[in-house]
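S.K.: Multiple structures are listed underneath, in structure tokens.
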Structure 1
């Protein structure tokens, strides 16, 4: 992986850089949002790790600017706050995932690998359930004729649900398939499912993402 790390805490930034390089990855480090934006605009990265609270341009604004520029490099936000409203703001800005400080490097690395994993290993190039379809080659999702704009995390969640063909996918299985990280909590998963629902369950269409209370999620009619 080639990783852009934008973090104003130099000790944290250097810790991430050294650990990534020890694992055989490369990292470019910036210490403020303005420098991070310039680096993201001028070079290609596999993923960007952003602190939220930074000088000049914060992580949320930086993410919004990248998305407006049609830069869809996966973004993982680092935050010292885990309140649902803070998490939702990050996802709404266009981030693909988030990690709450303090964190272990093993957890960070698992998240980075999950967000940069290719979807091409799927034996099928297209998945469909009702009027919801996914083209794995083009990484495109449609509900009817409308193209849906999903983050990589949302895409991976929906791929897991579509692959199950209407069967219930347990919370544990979803976390394993999407994050590869056992430390992801049920609350993390619920936030992303809620966000996915707002994009998939469009007005005028029946709700398709259902909850099997205490077990997991599935595609289909409410039972």
Structure 2
């Protein structure tokens, strides 16, 4: 079975799903809040939490920093782990207000420096940090999520428990440093994972089934 390089994989997925224009969010604040809320949550439930914050006119990090914790918890409850996430959101908001004149000042740092700083903050792991860098700061930093690991392990027969930064580097090294490509390729992984490459995969209609080692072995 012929292997499928990452650029060609992107082309195949883009041909099936089109341009996906991900990440949803009208403001930088909304993107960051969504990146924190989506930890261990489906996007559908995150949307409910974001809608609650919008209705209360507090989809804003400065306002979140000043909110009563109980009020914030109530509004983000649909996203799950709401107490922990409220603490993370407040810690992020207070960190920015204590150390910078604006959120833009923080996000203007180089991608590597910004990533190191984000990872030092409470409740910010690599996927969340990279989502903030890519979608909020607008810098090339590939986001690896559970879908990315699952899909690459099935297509290429690689270790499903590959270390996060190893897979991130493998993908980044094989594609151009293009911001829209980084965003859309991540979105393509998510779309394939949601529609076809599920925990129990739906291989028959998968757009890359003819290149997938998992699908090929299952068919034999």
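S.K.: Of the structures 1, 2, report the one carrying the highest value of percent of Cα pairs over 29 Å apart. The partial results should precede the final answer.
M.R.: Numbers: 1: 26; 2: 30.
Largest one: structure 2.
S.K.: Taking -18000 as the value of helix-only ellipticity at 222 nm (-39500 (n - 2.57) for each DSSP H run of 4 or more, over all residues; to 500) derived from one of the structures shown (1, 2), identify that structure.
M.R.: 2
S.K.: Here distance in nm of label points 7 Å out along Cα→Cβ at positions 77 and 125 has been calculated and equals 3.6, so which of 1, 2 was it run on?
M.R.: Details: 1: 3.6; 2: 2.5.
It was calculated from structure 1.
S.K.: Starting from the value 31, 14, 10: which structure in 1, 2 was Cα extents along the principal axes in Å, for residues 61-100 alone calculated from?
M.R.: Working: 1: 28, 14, 12; 2: 31, 14, 10.
Computing Cα extents along the principal axes in Å, for residues 61-100 alone on every structure in 1, 2 gives 31, 14, 10 only for 2.
S.K.: To which of 1, 2 does the computed value 3.0 (distance in nm of label points 7 Å out along Cα→Cβ at positions 69 and 149) belong? Could you put the intermediate results ahead of the total?
M.R.: Working: 1: 1.7; 2: 3.0.
Of the structures listed, the value fits 2.
S.K.: Determine which structure produced the value 25 for relative contact order in percent (Cα under 8 Å, 6 or more apart), calculated from the coordinates; the candidates are 1, 2.
M.R.: On the way: 1: 13; 2: 25.
The structure behind it is 2.
S.K.: Of structures 1, 2, which gives 11.7 when Kirkwood radius over Cα pairs in Å, for residues 37-92 alone is computed from the coordinates? Walk me through the numbers before you get to the answer.
M.R.: Values: 1: 11.7; 2: 10.8.
Answer for the origin of the read-out: 1.
S.K.: Ok, one more. When distance in nm of label points 7 Å out along Cα→Cβ at positions 45 and 165 is computed for each of 1, 2, which one produces 4.1? Walk me through the intermediate numbers first.
M.R.: Working: 1: 4.1; 2: 3.0.
So the calculation was done on 1.
Every number in this text was worked out from the coordinates using simple rules, so none of it is lab data. Everything numeric in this text was worked out from a predicted model, so none of it was measured. Cβ atoms are built from the backbone, for glycine too; each structure is taken alone.
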